[in-house]
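Asks: What follows are several structures.
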Structure 1
Amino acid sequence: MGRLVLAAALVALVLSACATMAAAIRLPSTTPCKWGHNRMHTCAIRNCGTNSKCLKDEAGWANCVCLKGFQLLPNASCAHSCAILVCDPHATCVKEEDSLAKCVCNWGYVMTPDGVCIDTCANKACDGTCTKDAAGAAVCHCNNTIGLVLLEDTKTCKDACEVAACRTNFTCARNPDNLADVNCECQEGYALSGDKCIGCLGGTCSQIDGEAVCDCHGATTGLKLLEDTVTCQDACVLEACRTNFTCARNVDNLANVRCECEDGYALAEDGTCIEKCDLKGCLGGTCSQIDGEAVCDCHGATTGLKLLEDTVTCQ
């Protein structure tokens with residue numbers, strides 16, 4: 001009789017273990033359930049809170065885990081990740097692809113390493129005026145009404161003509177409607193030939209068939225173009241008349257000149273200019289110049305001499 005009581009007690013214990021398995025989630029059991037009964041899945045009786053779900057681990061234990069996009073709080077409840085993330089006043093909490101919360105600065109702000117959002121222009125070095133583009137990024141603008149342009153460093157404003165750095169014989173020309181719009185052009189008196197400005201000192205340089213041509217306007221100015229093709233010089237200077245010569249110009253073309261003997265001088269056989277009296281002579285009298293001509297004076301009233309027909313002999 002005692003053995004029957006003991007057997008009945010053991011059966012009752014096994015049945016009790018199977019019936020209370022839901023309450024014993026953390027106590028694994030290898031005791032078989034009564035024939036005709038199955039062991040209950042632990043998650044079937046695990047009551048997880050809002051925003052969470054039950055998962056069974058490898059050992060078969062039921063565990064409550066927060067749903068994607070939610071985080072576990074110290075009180076074992078699950079809250080939306082953005083609900084517990086404190087962002088800067090100028091930031092917004094967003095969920096990334098992994099559903100974790102992240103603070104993102106609002107339009108026009110940028111985040112510092114310590115998580116503070118500051119105005120993009122406050123963080124932008126700019127010699128001019130800072131504005132924001134469509135993405136909210138800081139953009140530096142220079143005042144083109146006074147001819148300033150932005151350098152490649154995106155922060156420095158400089159005069160457009162300084163940036164253009166026009167070469168020798170070029171000058172910086174500004175667009176009157178936009179002083180920052182400049183172009184290097186040939187200086188006055190110069191013309192573009194290839195990529196160079198060719199000068200025309202004393203004349204006018206113009207482009208003919210893409211080549212710079214210097215015009216000295218010699219007929220009216222008396223200038224001639226030198227062999228360097230860029231310099232105009234007075235034709236009389238180029239003629240370099242010798243002593244006792246003078247430069248005579250053609251009235252129809254002032255650049256057409258020739259050397260003539262000065263007034264009171266005549267051309268000698270050796271090509272020099274000598275005083276007409278020295279050339280003509282006045283035998284027995286005195287030669288003097290009257291209106292640029294040599295005149296022989298015999299002083300007849302006091303000498304009794306007369307000038308012969310050769311105009312150079314007194315007798």
Structure 2
Amino acid sequence: MLQYIMRAKNTDTYIADATFDKEGEEPIEFYQTTLQKLYKRKLDHSIEKPHRIGFNALFIVTQGKGMHTVDFIPYSYVKGTVFFIAKDQIHNFKVNPDCDGYILAFTDNFFNRLIVNEDISILHDIFDYIYYPAKIHLNNDIYKDVLKLTQVLEKEYTIKIDNFKELILRPLLQALILKLSRERLSHELPLEDKDKSLYLQFKKLSLEHNYTVHVNDYAKMLDVSSKTLTNMSNKYLGKSTKKYLDAHLILQIKRLLLDENLTIENIADKLCFDEPTNMVKFFKRFEGVTPLQFTKLHSL
């Protein structure tokens with residue numbers, strides 16, 4: 001079952017990890033609950049504080065409106081909004097007693113079992129937060145279909161474990177994700193054919209971005225001019241390549257800062273800053289606070 005596990009002891013600067021407890025009575029690596037039920041659980045941390053998830057999750061809003069934060073970016077939601085949160089992303093809820101929704105969580109292992117042939121390999125893309133936005137909004141007809149599938153899943157999930165339970169859950173979740181994939185594809189960036197390959201290659205390369213790699217370096221790796229790369233960035237990302245890379249590096253620092261096993265020196269070294277003080281200055285220039293102040297603001 002789903003558990004929230006603390007990563008540190010005797011400190012006020014750490015983040016919780018939400019993981020699956022494989023030692024529990026429920027061996028299936030799939031978990032379904034509602035937002036209201038999650039509010040009522042006696043957790044050892046606040047779900048309003050950022051926590052890293054060790055699984056993939058869908059959050060389907062069924063009632064009310066509010067805010068949900070993914071990778072430190074706040075998003076508004078209303079009934080019919082669906083969030084896609086990938087493994088290792090950081091998110092937090094804003095508790096609102098008037099809101100409710102379904103939360104479906106599952107491991108990579110469970111998810112991969114849904115992809116039984118090449119025809120549905122598109123499921124791999126559903127949690128691609130590089131190419132797609134963190135949320136979509138369903139029209140009323142699609143929402144009703146998604147809600148029905150989710151309710152059937154919920155009914156099956158509550159049945160006592162037997163030899164058939166997982167075999168039934170898998171195709172039900174597969175159908176739900178395929179339904180959502182159809183909708184999410186309509187939210188992909190309108191990339192022109194001549195730009196698509198360059199855009200995707202650049203976004204994937206930038207996942208491992210560090211302080212020493214510059215726009216010119218990416219242009220060389222992609223065999224284009226810096227001007228071509230920046231034009232593409234402005235066109236599809238709404239910002240220059242330099243600004244995009246800086247923003248991505250800030251996100252990497254934020255994620256690492258909330259890992260209590262890493263010191264400022266460790267993070268600076270990991271991201272190739274020549275001195276920890278330079279990373280501190282870089283971070284403060286964009287965030288207005290030091291890394292230590294940021295960590296305290298987001299700790300439990």
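Asks: Looking just at relative contact order in percent (Cα under 8 Å, 6 or more apart), which of the labels 1, 2 belongs to the structure with the highest value? All intermediate terms of the calculation are to be shown ahead of the outcome.
Replies: Values: 1: 5; 2: 18.
Between 1, 2, the highest calculated value is found for 2.
Asks: A further question on this structure: As an exercise: helix-only ellipticity at 222 nm (-39500 (n - 2.57) for each DSSP H run of 4 or more, over all residues; to 500), calculated from one structure in 1, 2, equals -13000. Which structure is it? Intermediate results must be reported in sequence, preceding the final value.
Replies: Values: 1: -3500; 2: -13000.
Computed on structure 2.
Asks: To test your reading of the models, identify which of 1, 2 gives 16, 18, 16, 14, 12, 9, 7, 5, 3, 1, 0 for P(r) over Cα pairs in 20 Å bins from 0, in percent when calculated. Write down the numbers at each step before the final one.
Replies: Working: 1: 16, 18, 16, 14, 12, 9, 7, 5, 3, 1, 0; 2: 30, 57, 13.
Clearly, the read-out refers to 1.
Asks: Let me ask something else about it. By the measure FRET efficiency 1/(1 + (r/R0)^6) of positions 215 and 279 (r between Cβ atoms, R0 = 35 Å, to 0.05), tell me the structure among 1, 2 with the highest figure. It would help to have the intermediate numbers written out before the result.
Replies: On the way: 1: 0.25; 2: 0.95.
Structure 2 comes out on top.
Asks: Work out mean count of other Cβ atoms within 10 Å over residues 47-54 for each of structures 1, 2, then name the structure with the largest result.
Replies: Working: 1: 14.0; 2: 18.5.
Structure 2 comes out on top.
Asks: If FRET efficiency 1/(1 + (r/R0)^6) of positions 103 and 143 (r between Cβ atoms, R0 = 41 Å, to 0.05) computes to 0.65, which of 1, 2 did it come from? Mind showing how you got there, number by number?
Replies: Values: 1: 0.65; 2: 1.00.
Source structure: 1.
Each value in this text was obtained by applying a stated rule to the coordinates, not by laboratory testing. In this text, all values refer to a predicted model and were calculated from it rather than measured experimentally. Cβ atoms are built from the backbone, for glycine too; each structure is taken alone.
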